[in-house]
Structure I
Amino acid sequence: MTLMFLNGGAMRGGPLNHLLLGAPLLGEVRTAARYRFYSVGDRYPALQEVSSGGVEVAGEVYDVPMEVLRDSLLPAEPPELELGVIELADGRPSLAMVLRREFGAQTELTDISAIGGWRAYRGQG
């Protein structure tokens, strides 16, 4: 089982959900309170691990086959994000797309951590 935490357009009902090619949703979850959550140019969300001031971020966990991850989901990700391992609120590790360190200082980021989720930020939930 390959857990993949999603918190943007690939969630249920999102414009990129089709990229999961039917991978099963395991449930709605939250990250551990170790992350800041950003809107990147108001186009997509990004997680960034921090040493203090982190919050829980809402999302969904899917069981994504490695082939789907490699061939469908990852090629559609923007260059500012990379595959990483995060911690969920229940302590489980999960793959997720996180902000690349080199883009943190040079990218238009809006801190939306207080809102807690992409759908809430976009007024959808």
Structure II
Amino acid sequence: MVDVSDLHERGLRRRQKMFGDADVATRMAAAGEFGAPLQNIINAYVYGDVWERSGLSDQVRSLVMLGITAASGKATEFRVHAKGARANGCTAAQVQDVLLLVAMYCGIPAAIETSKIAAEVFGEVPAEG
């Protein structure tokens, strides 16, 4: 059995590789000490355990996360995972196909905002500012 502290460190490394040190530090600090237990769970179990499993490639996991976050209307998390998908080698065309599936199965509104975000993240359009 793997030690939870090992899972945490492994997950933190994976998270930093996908999203960058600065973004991870910002997200981990966002809720201060109150949020620290949740961040520990995210590092250890989400990224240190589930993302480390061998059943799916990192690209497939990223595409699944984009579908989940788009379908559930979690635009902020979609943006985070779109950056991770890019880091994991996903293409704009793959993300576009995922969002077309989301549009067909979850409704057009679920794909509109996330399509704009994906276009920004993959450099298709300038970021709004």
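Just so you know, all these numbers are worked out from the coordinates, no wet-lab data involved. No experiment lies behind these values; they were computed from the predicted model shown. Cβ atoms are built from the backbone, for glycine too; each structure is taken alone.
Listed values, structure above:
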| quantity | calculated |
| --- | --- |
| Structure (I, II) behind the derived value -22500 of helix-only ellipticity at 222 nm (-39500 (n - 2.57) for each DSSP H run of 4 or more, over all residues; to 500) | II |
| Entry that produces 1.00 once FRET efficiency 1/(1 + (r/R0)^6) of positions 49 and 97 (r between Cβ atoms, R0 = 25 Å, to 0.05) is calculated, selected from I, II | I |
| Structure from which 33 was derived, relative contact order in percent (Cα under 8 Å, 6 or more apart), options I, II | I |
| With mean projected area of the Cα convex hull in nm², for residues 17-80 alone derived as 4.7, matching label from I, II | II |
| Label whose coordinates, when percent of Cα pairs over 22 Å apart is calculated, return 38 (choices I, II) | II |
